[in-house]
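Scrolling down, you'll hit the structures one after another.
Each reported figure results from applying straightforward, stated rules to the coordinates on display, with no laboratory input. Since the structure is predicted, the reported quantities are computational estimates derived from the model, not experimental observations. Cβ atoms are built from the backbone, for glycine too; each structure is taken alone.
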Structure 1
Amino acid sequence: MRCFVTGATGQLGSALVRELAAARHSVTALVLPGDPWAEPAFDGLDVRQVSGDLRDPASFPAEAFDWVFHLAANQSFRQRDHQLQWAVNVEGVANLLSWLAAHPPARLIHVSSLAAVGLADRLETPMDEMTPFNAEEHGLLYAMSKQAGERLVLDAASRGLPAVVANPGTVLGPWDRSGHAWRMLRPLVRGRVRAVPPGGNSLVDARDAARGLLAMATGARPGQRYLLTGHNLTYRHLAKRVGGIAGNSGPIVTLPRWLLTVLSVTVEPLADLGGITPPIARDEAVTGMSYLYFNASKAHRELGFRARPLDDTLHDALEWYAAAGFR
């Protein structure tokens with residue numbers, strides 16, 4: 001198949017491009033001008049690169065593809081990035097859909113986020129594809145941008161576009177060149193005293209999520225959402241697992257909710273005034289107090305999706321970070 005991939009140089013995009021190349025599909029990647037990750041992401045792979053930007057509709061290629069995988073997104077949790085984030089995660093999706101109206105694909109696989117599904121304040125039945133979106137109540141700008149973007153895709157699907165939406169878990173594993181997941185793992189690997197938030201998360205290996213996306217290209221029902229999630233666990237449990245692999249046996253301290261509440265409204269504004277990167281953004285503090293637990297049974301049943309053992313993912317991730325020079 002002729003495949004078009006946005007966000008191909010990111011962690012999940014790198015895994016997907018490798019899966020597509022291994023299956024002998026033709027791959028064209030939309031790459032931001034001057035993207036420093038392009039060379040390592042495509043090393044040894046036969047990938048055609050097209051320089052472009054989701055915010056510039058004229059930069060899309062004037063041709064049609066069989067499968068279009070849309071992964072590109074702005075993943076910042078900082079409030080000050082909201083304007084750029086909306087331009088990429090919502091207006092960029094609208095531009096993509098306009099391009100596809102003129103160049104219809106056989107299938108669009110739109111990669112959204114668990115943030116677009118919902119949050120839970122306490123341990124309860126894991127959320128699924130039908131969980132009502134509630135992140136607006138918490139003012140989570142990233143979540144709202146991702147939910148708005150996937151709504152555009154699902155609306156287009158209701159009008160006949162052969163589109164499906166994927167909601168992957170928090171992605172771990174190799175190729176995290178942005179250090180997005182490393183921000184969560186580093187204190188668990190390096191910290192003498194490991195401080196963790198009181199909530200929990202749903203983790204998935206980048207390689208398993210990529211295989212899920214490939215399965216969605218052929219096995220998903222148009223107009224449907226699929227959660228590609230793996231392991232639900234608390235941050236405290238994650239700290240124990242990471243510490244066991246990294247050899248860090250330091251004490252684990254669970255931060256109280258009141259402290260995270262204070263941090264959520266003080267740290268980021270102060271950091272912005274000082275022109276520095278905050279150690280924790282407001283959205284991160286809010287989600288850290290929540291349980292992002294999800295049920296992937298729909299993807300298991302309809303796509304044959306499975307997640308490998310978490311320790312395998314963590315071991316490979318830490319090996320990759322060490323080789324890549326992350327400290």
Structure 2
Amino acid sequence: MAYTDKLRVVYGDYTLGVHGEGFDYIFSYAQGGLESIVKNGYEWLYRCPKPTFWRALTDNDRGSRFHIKSGSWLSADMFIDCKGIKVIMDGKEQTPYAPDNNSYGGDVYADEIVVTYTYETITTPETTVLVSYTVDVSGKIRVDVHYHGVQGLPELPVFGMRFIMPTLADKYLYKGLSGETYPDRKAGAKEGIYEIEDLSLTQYLVPQECGMRMDTEWLEITRHTALDNSRTDSSSQILRIEKNGEKFAFSCLPYTASEIENALHHEELPPARRTVLCVYGAVRGVGGIDSWGTDVEEGYRISAEDNIDYSFTIC
């Protein structure tokens with residue numbers, strides 16, 4: 001049976017493989033996430049994508065003591081527990097774990113696979129995040145993310161999904177607002193298609209939050225296979241992210257928020273080896289009303305007591 005007709009599904013003891021023409025995906029039970037995205041033989045993931053709740057502090061965050069009020073989200077960003085996994089094939093829930101997975105043969109075909117991970121935060125009180133990956137025969141992955149609001153949790157810096165890629169991207173192209181934008185800093189931006197070739201951080205005196213792009217319709221990240229030791233050619237490869245309904249925000253940098261947070265000077269940052277793409281469903285404003293000290297205006301804050309839902313597609 002041709003790949004173009006159906007998805008080929010492989011039920012392993014610790015992973016679920018989903019294969020088609022030009023793509024191979026691995027969903028991990030042990031690691032609690034999507035472990036591998038291979039497009040045209042080229043790997044796009046260094047670690048499983050996980051929910052992200054933290055952005056590096058700004059000078060205004062420090063001045064308003066936002067980190068004291070909401071610092072628990074940094075821990076939640078670094079450590080999160082996968083509490084459950086559900087696999088649905090063509091509308092029917094499966095039993096993918098051993099020994100039940102032994103009932104599946106070597107050739108299992110499907111029109112659609114849905115894998116849902118339920119994460120629990122280490123905040124007090126705790127809350128849950130559901131991330132569902134839906135794969136169709138075209139190889140597109142629809143990602144649906146649901147944050148469950150809980151009373152008593154402090155305001156969120158951001159909410160989204162973090163994807164870490166094995167090498168540094170050459171550039172990215174996107175359709176959205178020009179320049180670095182935030183919910184309270186986008187009035188002067190212009191809609192259009194923009195190409196960014198420099199992934200380095202904005203040269204603030206102290207490394208801090210930067211690089212946010214709001215109201216994005218689509219994003220294309222380009223990397224060269226010559227940077228991948230498993231390949232001998234030097235062709236460029238593109239991974240595309242598209243909005244699914246509402247527009248999304250994103251940042252594409254060489255570092256995670258915690259790496260930026262740990263550096264007081266730019267020379268203290270590690271060498272730029274990887275690409276950290278964060279696709280956000282909610283972003284807090286940056287303030288700066290009186291340079292520092294005054295909190296972000298209420299309309300640009302993110303309540304952790306309310307539900308948050310958003311969706312995007314990996315192409």
Structure 3
Amino acid sequence: MLGALCDSPHSKVRPADEEDRGPVVSDEERITSREIHGIQPWVITIGYRFQPSSRHFVGTVEQKQRERLHNQIQNTYHLFDIAIERRLTPRFSVTGSLPILFAYRNQLYNPRGEYRVRGIGDMTFGGRAWLFRPPTESGGNIAVGLSLKLPTGNYRATGIATDAQGRTIVATADQSIQAGDGGVGFVVDTQAYRPMWFGTMAYFSGSYLFNPRDTNGVSTFRTRRGEEVMSVSDQYLVRGGIARAVPKIPGLVVTFGGRWEGVPVRDLIGKSNGFRRPGYAISADPGFLYTRWGYVFSCNIPWAIERNRRRSVTDIANGVHGDAAFADYIITLGVSKRF
């Protein structure tokens with residue numbers, strides 16, 4: 001989809017003297033030897049996400065007293081993602097990605113401590129298909145993908161902490177900074193784009209992670225009924241907006257849209273017991289793309305408009321409403337190269 005936003009659509013022209021051998025196929029289905037030799041089938045993308053979270057919410061109400069009392073929790077994430085795509089045909093490709101997490105949390109309740117987590121996350125691999133063979137007459141297209149998520153990330157990371165009696169112990173790091181979740185899952189995703197008026201391009205992408213496993217058996221050190229172990233939760237992300245090339249600056253495209261991401265109260269498949277912090281953040285999502293030297297560089301800075309920490313299954317059972325720390329903004333960077 002990055003290529004579609006950065007390049008203008010063009011028609012495929014077949015030379016008059018071109019000769020093709022093999023089974024007789026329609027003109028639309030034919031792929032010539034010249035096209036095959038011109039294909040660069042590999043795409044490598046390196047992404048980075050920076051997210052500092054310290055604003056506490058119960059529902060959509062910010063708990064401003066936490067900042068006044070200096071007892072807010074600070075989470076800081078540095079998440080790198082290395083993704084590889086291999087195009088098999090103009091419509092079909094296989095993909096794989098491996099996240100690498102560096103996270104920090106200052107936990108001001110028992111077990112108290114500063115937790116640092118470093119390591120690879122849960123890797124995914126799968127396939128993706130464009131519904132219409134590119135290039136299309138409209139200049140737009142829709143892709144759907146399906147990937148398997150494997151529990152390659154450490155979901156039992158620990159740190160040195162102190163308990164209620166002041167003793168030094170080894171405690172499990174909070175669920176929010178674990179590199180993995182311990183569950184085998186699968187991801188369904190979609191991408192779409194279409195040229196619009198005034199030289200703009202509308203774009204959309206969405207993904208949903210299905211995690212059928214209920215809990216992973218890792219202790220949370222919590223005493224509330226039902227929250228003794230970590231839940232393995234679904235996740236989702238939806239983005240959409242418009243993009244436009246900047247006049248007189250070749251290769252530069254500006255984008256503006258919205259972003260909605262979060263964790264549901266209940267998973268779509270399987271049970272939803274254990275401790276989780278369900279909720280979502282809705283953000284304005286400005287950014288840009290820039291192509292140069294065969295690379296595509298991207299940057300987005302989503303800024304939160306609404307944050308909502310919803311009641312979990314255990315919250316409902318216990319008649320309470322827990323809180324969660326959200327970020328004001330996120331910085332995402334990316335660079336892609338086709339080989």
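Odds and ends about this structure:
- In terms of FRET efficiency 1/(1 + (r/R0)^6) of positions 64 and 288 (r between Cβ atoms, R0 = 30 Å, to 0.05), the structure with the greatest value among 1, 2, 3 is 2.
- Among 1, 2, 3, which structure scores highest (criterion: FRET efficiency 1/(1 + (r/R0)^6) of positions 40 and 296 (r between Cβ atoms, R0 = 25 Å, to 0.05)): 3
- Structure responsible for 23.1, 85, with Rg and Dmax of the Cα atoms in Å calculated and labels 1, 2, 3 on offer: 3
- Among 1, 2, 3, which structure scores highest (criterion: Cα Rg over 2.2 N^0.38 Å, for residues 96-207 alone): 3
- Structure (1, 2, 3) behind the derived value -0.47, -1.00, -1.32 of log10 I(q)/I(0) by the Debye sum over Cα atoms at q = 0.09, 0.15, 0.19 Å⁻¹, for residues 72-263 alone: 3
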